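Asks: These are the structures in question, set out in turn.
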Structure P
Amino acid sequence: MSYYRCISIIRNIRYKECSRTAIIYKPLRITSKYLELGNGVFIYANCVIEGINNYFGTKYEPKIKIGKGTSIRQNAHITCASKILIGENCAITHNVTITDIDHTYEYPPNDRPPIKNKILVNNVKIGNRVMIFPNSVILGSSVIGEGCVIAANSVVRGEFPPYSLIGGCPAKILKRYNGLTKRWEKPNI
């Protein structure tokens, strides 16, 4: 049985919506019923893509949608309790984290371990043709415009306009593409 045929059989059984040309190669964990994959999506080895539908008694309705032609490299971690939308033809490199979940901290501390505190969820939207370099973290409430580039080791939260070079911790706009001059330019501060 060929590799592609095997993926088709898995798709028909386990995935809510998965195109025939999407490939998932040796994931660590995928909660497929919350995942929609477009044509030509390629998810590399050791990725975790999971929807959280129940967190210590609170119910959620996760939805993860990955647009056609997007590639997600090894060791990426995508965790969703509400909605994560990733556009078409994006390149998500290795060790990237994308989450719509924030953990709360209760003070004074109680007897409960911190991991059992309630969570806050805020959608994440990543536009088409976005490049996310290694070790970056995209947090809840983030809206990344079309054609953005996120520098390595960035921690991103907030809204960023199309064609921005984003970097840092916390991330900010380092440059914007100017369609008139056809160059990446530093923003006026």
Structure Q
Amino acid sequence: MFVNSLRKITFKVSDLYFSILILCNKNVFLGKNCVVKGLPAIQVSKGACIKVGNNVTLNSRNYGYHANMHSSVKLMADRPDARIEIGANTRINGACIHAYKKIKIGENCLIAANVQIFDSNGHEASFDNVGERINTRDEGKEIIIENNVWIGINAIILPGVTIGNGSIIGANTVVSADVPARVVFAGNPGRVIKKYVNND
């Protein structure tokens, strides 16, 4: 259950302005005991929705973080009916999550600095009329990131992919195809480089 209650969100004093903005946006739902460090950029179109589960951390501060992040957390539900869902206990550090359609992130996920997750290419290819490409808008394809996924620094998650439970996405990896559960997936283009094998 998602709640929108100031007493159930942990903010630093300097982030009070952000807490007021969030609590005044009826299309943003924060769960209990969320931690917001720094000032994330949050944009929600009319009719869109962002739901953040219990104990989620949105970190936009370099201080105390093990690598340099170049930007704040960005959550952008960019069209009517666009949805971003973030499961309980997930930590997001200076990442961009931009939904035209739907991006669903599971529970207990770790998303490192400068990760880009977007469910649309922004524009259509329009090869039949490339002069009009600039005026087009892609429809988007849903992204699903299952529980317990770890996404490394600077990774790019492209439209339409599913990342399976417990997998690790290496730093600087481009994910353009589905990733199985419990593998290490790395490179550009990304590929499975290690599989978990249970010998029991």
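Read-outs: derived from the displayed coordinates by stated rules, not from any lab. Small disclaimer: the values here were computed from a predicted structure and weren't measured. Cβ atoms are built from the backbone, for glycine too; each structure is taken alone.
Asks: By the measure FRET efficiency 1/(1 + (r/R0)^6) of positions 78 and 166 (r between Cβ atoms, R0 = 30 Å, to 0.05), tell me the structure among P, Q with the highest figure.
Replies: P
Asks: If distance in nm of label points 7 Å out along Cα→Cβ at positions 30 and 102 is calculated from each of P, Q, which structure is the one that comes out at 3.1?
Replies: The correct label is P.
Asks: Suppose mean count of other Cβ atoms within 10 Å over residues 150-157 works out to 22.0; of P, Q, which structure was it derived from?
Replies: Source structure for this number: Q.
Asks: Upon calculation of distance in nm of label points 7 Å out along Cα→Cβ at positions 46 and 134 from the atomic coordinates, which of the structures P, Q produces 2.8?
Replies: Only structure Q yields this read-out.
Asks: Let me ask you something else. If you rank structures P, Q by mean count of other Cβ atoms within 10 Å over residues 54-61, which sits at the top with the largest value?
Replies: Answer by largest value of mean count of other Cβ atoms within 10 Å over residues 54-61: Q.
Asks: Right, here's the next one. Given a value of 55, 47, 32 for Cα extents along the principal axes in Å, point me to the structure among P, Q it was derived from.
Replies: That value comes from structure Q.
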